[in-house]
Structure P
Amino acid sequence: MNVLEELRARNLLKQSTDFQKVEQMLTGSEPIKFYIGFDPTADSLHIGHYVQGVVMAHLQRAGHFPICLFGGATALIGDPTGKTDMRKMLTPEQIAHNIDCFRAQMSAIVDFSEDKAQMVNNADWLSDLNYIRFLREYGVHFSVNRMLAAECYKARWERGLTFFELNYMIMQSYDFLHLNRQFGCKLQMGGDDQWSNMLSGAELCRRVDGKEVHVCTSSLLLSSEGKKMGKTENGAVWIDKNRTSPYDFYQYWRNLADANVINCMKMLTFLPLEQIAEYESLSGSALNEAKALLAFEATKLIHGEENAQKAQDAARSLFAGGAECANLPSTALTASDFTDGGTIDILTALTRTGLAKSRGEARRLIDQGGVFADDKKIDSVAFAFAREDLQKSPVLLKKGKKGFHQITTE
């Protein structure tokens, strides 16, 4: 099975300019250079990026050379794809910080040692372009009618699409032209929601330089209902352990709906397809082993085997009713978290740990009987923890059946 067949079998392929020619490129005698772009609009990669990192790793393991492109310039505009309003504008300083974070996180998925892959920043070639010359040389190749018909702009059209955002497709297209000229890059991979942008990049290479290049999109990570996965009650599932702890990351996959387990095992792990096939006929509680394996493998890839093992041990300990909480998400409260009387109320504790987004949400959780402290139900919003008691023994806060967080103090 070649790498394209592998990606197809793992539901990681969606569209291509020409699958047959891409397969010839990927199975030829020489490795090819390909790229995937990531706009640093936050200080952490998320699950959607993770899928693209896995695609990149599959191609690298097949002997090809990944170019990981960070959109230091395109992030200044922001991709309008799937957005009903214009993205929040970031400063160059924020983007530079986000890129530093992306670099470290992507290295957990793709091997950048010994010239096996390369990271680039499109600010290096887009930031100093002469705008009039750029429009004359490249803007003439873009039809506004075709651009407005693209999926990436449709959602913005009703609410008001700015000329500022209209430049995004042209800039991303130029990325492919530049990478082909400088590095001989012949293939772009990316999420299927980027199809219009990617297609225009391949077209620009053909129109300007007469070069034949290709694009392939990956299937998005969707639930069985067709909705994007990677969201929890507390927001996105992040790669940064400070935003989504290894335990919470593990638990996200461990608590996945049954209908999504096999597909996620195919898309997000490097487990052999033959091994995954053994779980396809299972259902109900019999799928728990598959969920645990998925959670462990996904967490190991991002956070390392030690953290994956700790998350697994903590989950098993809680399921078995054990008291060992050393590997659970934990917040060490400081003196400033307590009142003058040396207490912290339950609403503050829930928001401080992230189990609730706001005091209002925390209040609703308590009213609904969904909050526990060391297995004791909290039935009043007036409940408070004494700092003196927390100094003696940590407390395990629980939200429903799946939210756990330990609080401690000095």
Structure Q
Amino acid sequence: MDKEAFSGFYKKEINERQEIFAKEFDLSEEDKKLLTKEGPLPFEIANKMVENVVSTFPLPYGLATNFNIDGKDYIIPFAIEEPSVVAAASNAAKLSSGFETSADDPVMIGQIQVVNVDGAKAKVAVEKAREELLSFATTIDPILVKFGGGPKDITVEVLNDEEGDMLDIHLLVDVRDAMGANAINTMTEKLAPKIEELTGGKVILRIISNLAIYRRAQAKTTWTKESLAASTKGQFKGEDVVDAILNAYRFANATQFRATTHNKGIMNGIDAVVIATGNDFRAIESGAHSFASYEGNYSPLTKYSKDKEGNLVGEIDIPLALGLVGGATKVHPLAQLSIKILGIKTANDLAKIIASVGLAQNFAALRALSTEGIQRGHMRLHAANIATQAGASKEEEQIVAQKMIETGEVNQGKAEEILKTMRTGGSLAS
């Protein structure tokens, strides 16, 4: 590789970067067309969002239907590449009685790490100065305070390791409709000198925590025995479906190996909406999985029970640090469109919707796993993708996919075999 070609890469215009990239990796004309084709996210905006931009990378953008949340109907945008997720969420929402939700105030944690201290004495010093520190922090972001947010509390914990004592100071801030990273990082930076003066120690880290235990959203719904029976077209009794899902939930409660995949199913839906709205899916993922182990054992983020009529009740409680102001949400055209589709005004509204999606997505996976098997839902789209990879034309694709499903062999070798037979026979229907 010619390292010199990439020297000062960040200083160059996008078209210059594209030329360097194409030359270095010997891109074909078709590759160059892919690289230089603009989509809904213009290169000019992308270039302001991240460094060294050469193109954009699109994801399928689909709409989940049938969601009724707190008595209001929603169409929910998903940005995701995995087959069957949108359909599964839509179907789960259709089968439910509607979602009832709640959300905490948008309080985030800023952490300040202090080293080289006598932990007990330093803790007392900070706690005595709590009101003074909060008063100072309030002056740092007057706009946030104007809209009802701002610093709310300071807590202190002494941590110990082989190197000695550390303080873990939590600054709790109501960030309103922001995700909160910029506001909190600024506050912790400006508080650092005062903390050092109070404790006699040295501040090292001052940064937001993505474990948003004070900023959680909850959703709850019921799936009746009748709706569950109808969804299987008479293959299973409703009572049997309820019991099967409860047993699947028991398994996730009993072993971390299953709980991890259980929670991944939740995040399929959550991440899709988080990405579609321009929010930070990595922060949401990190916070969710950390919260799943907050009480010591990694556990499911949802829970299921049976009501007195024998219907299935599903619930979710999950930290969701989301924003409607700042970041990609305000600059990405499709993120702005997503917010418009949802018709929401606050970050808490978005959190309630996303919590409902997570619960629906998890139910859909459990229902499929415990009755018909997860592959059935995935298989048609997956088979179509395999057929395309094997060289099927648009006209051949669905025929090849269907034949693979019928044989129970969905792989490229089988697709190529079916294609060869079809083409040799001279008829697509053969």
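Of the structures labelled P, Q, one was used to calculate helix-only ellipticity at 222 nm (-39500 (n - 2.57) for each DSSP H run of 4 or more, over all residues; to 500), giving -13000. Name it. Before the final figure, lay out each step's value.
Working: P: -13000; Q: -16000.
Answer for the origin of the read-out: P.
Tell me which of P, Q gives 23.5 when you compute Kirkwood radius over Cα pairs in Å.
The correct label is P.
Using FRET efficiency 1/(1 + (r/R0)^6) of positions 47 and 239 (r between Cβ atoms, R0 = 25 Å, to 0.05), single out the structure from P, Q with the greatest value.
The structure with the largest value is P.
Any read-out appearing in this document is the output of simple, stated calculations on the displayed coordinates, not a laboratory observation. All figures in this text were calculated on a predicted structure; none of them were measured in a lab. Cβ atoms are built from the backbone, for glycine too; each structure is taken alone.
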